[in-house]
Structure I
Amino acid sequence: MAEGSSRPNVTRTLVYIGFVALSAGIAYAVMRATPAPRPVDPTTERIRTLIDEANRLLKELDDKKSS
């Protein structure tokens, strides 16, 4: 084995390790930046239902006025 042949192997290994570390860092940053889904809140769902019902009633009243 030649004396200078271990130097390119070490350099190549360090480049691979750097690439893996960079990839892991990017993956971690993307995961942290992605918001977690909100838990289902029954109050929010009830409010949406009431708003939809109010909009339906307003539309119905508007239709009756137009007739």
Structure II
Amino acid sequence: MHKVQIKLDDVVITLGNKGVLLKITGNDGKHLGDLRVGRATVEWMRGRIRDGNGKKIPLQKFLDLLEAAE
């Protein structure tokens, strides 16, 4: 399992089992969805849906996709 941390200047926060939830909005301020980053998975929840109803992928696969993107 990965260790996920948030660094804010000199503050380091280690995430627990639920991870961190990022609210994603467009440039116009419209809510697009939520991105939950956990220790083992990344979940995209498009629109206004509940946790667990999104698309999940393993964190390592998400990182591999980012590395492959050019």
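Points worth noting:
- Given 0.5 for distance in nm of label points 7 Å out along Cα→Cβ at positions 21 and 45, calculated: source structure among I, II: II
- Here semi-axes √(5λ) of the Cα gyration tensor in Å was derived from just one of the structures I, II, and that gives 68, 13, 5; the source is I.
- Structure (I, II) behind the derived value -28000 of helix-only ellipticity at 222 nm (-39500 (n - 2.57) for each DSSP H run of 4 or more, over all residues; to 500): I
Since every read-out is calculated from the coordinates, none of them should be taken as a lab result. Please read these numbers as outputs of a predicted model, since none were measured by experiment. Cβ atoms are built from the backbone, for glycine too; each structure is taken alone.
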